[in-house]
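Peer 1: Take a look at these structures.
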Structure 1
Amino acid sequence: MLGLKLPTDPRWVNIVEKNIEEILTDHAFCEQKATSTAISLIVSFPEYTELVQEMTALVKEEISHFKMVHDIIIKRGWVLGRDRRDDYVIELVKFFPKGGSRTTQLVHRLLYAALIEARSCERFRLLSEELEDKELATFYRNLMASEANHYAMFLGFARQYGDRKEVDQKWQQLLDYEAEIMKNLSKKETIHG
């Protein structure tokens with residue numbers, strides 16, 4: 001369903017289990033960045049009413065996910081650490097050239113967002129199935145559906161606002177590029193890396 005060309009190496013969960021505090025901090029900041037992305041899309045493209053409506057709802061959902069992760073961190077006696085560099089996203093956003101029409105910029109941002117959500121969904125599934133920490137496994141299973149819905153929403157908007165054939169071609173190219181990125185990741189206790 002997600003179309004990812006290279007699945008996460010299951011051994012990544014072993015890395016995560018050695019430092020749950022780190023993955024939770026990284027996850028919290030991923031939710032905060034997802035919130036920021038939705039706000040940025042509202043600010044940058046206010047004339048797309050349907051997008052603005054959906055992004056407004058997404059802001060509420062993503063910030064509630066941030067709170068859920070933060071609550072788990074507090075419950076376990078930890079504090080939210082500092083934000084980490086997200087090598088996955090840094091590499092991903094190099095794919096499309098800068099510039100172009102407003103519509104092209106919007107489509108590219110929507111495709112990036114769709115792919116980030118798809119990879120998050122895939123990672124959450126893996127965590128839900130493989131983590132020995134049953135509380136966290138259940139938590140990630142519950143979030144997995146949200147990520148899948150976000151992926152579908154962003155991809156749907158890209159197809160709605162751009163030329164469908166061109167968007168689908170760009171999507172496949174982006175998936176191929178992302179698979180190459182993933183060959184060098186899955187070595188850290190971060191959601192994407």
Structure 2
Amino acid sequence: MSTADNSILGLKLPTDPRWADLASISLEEILTDHAFCEQKAATQCISLIQRYPDKMDLVNALAPIVTEEWGHFRMVWAEMKKRGYTLGKQRKDDYVNLLLQNEPKGIPGEDKLLHKLMICALIEARSCERFRLLSENLEEEMLRKFYYKFMVSEAGHYRMFIDLAEKYYPHDRVRHAWQQWLGIEEAVLQQLAPRGDRMH
């Protein structure tokens with residue numbers, strides 16, 4: 001079974017099958033958006049370290065992920081340069097922005113961390129699923145292998161954010177929060193039409 005199988009990731013709604021077809025004919029756009037996603041992932045890890053410097057397990061887990069995510073950006077950028085593509089401007093990520101709108105307001109700072117970790121896990125899980133689709137459906141064998149490596153990496157990141165949450169919160173609470181966020185993500189995806197120029 002694939003490491004990006006929805007039953008393993010827990011995702012409630014599979015990506016619209018049309019997405020991979022749209023992405024395959026918008027390769028420059030999808031690579032550009034992917035490059036910016038890797039930048040944002042590195043920045044998000046830095047932000048969490050800055051916000052929770054006293055949580056040693058979190059700092060130790062995320063410090064190498066910053067380097068890894070930036071390395072991913074460099075890999076995507078290298079692939080873009082090979083193809084004569086330019087980076088262009090960063091795009092708005094409606095998927096992530098809609099998720100963030102659902103963060104609980106007015107809760108203690110300690111509780112905010114749980115939701116931030118759930119959102120990060122969710123983005124990694126969905127990215128993993130999308131990378132699987134690209135690894136299975138793109139015409140170029142090289143790109144299929146390229147995205148298979150990203151799929152495996154994102155599966156590990158998804159699990160790491162869940163594990164981090166379970167270091168700081170009771171297992172039952174993490175499981176309940178994860179189920180809540182899976183439901184939120186399902187509703188978010190139902191609001192968005194499939195776009196082949198976006199990773200999410």
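Peer 1: If you work out distance in nm of label points 7 Å out along Cα→Cβ at positions 133 and 157 for 1, 2, which one comes out largest?
Peer 2: Across 1, 2, distance in nm of label points 7 Å out along Cα→Cβ at positions 133 and 157 peaks for 1.
Peer 1: Right, something else. For mean count of other Cβ atoms within 10 Å over residues 141-148, which of 1, 2 scores largest?
Peer 2: Top value of mean count of other Cβ atoms within 10 Å over residues 141-148, among 1, 2, belongs to structure 1.
Throughout, read-outs are computed from the coordinates displayed, never taken from laboratory work. The structure displayed is predicted, hence computed values, not measured ones. Cβ atoms are built from the backbone, for glycine too; each structure is taken alone.
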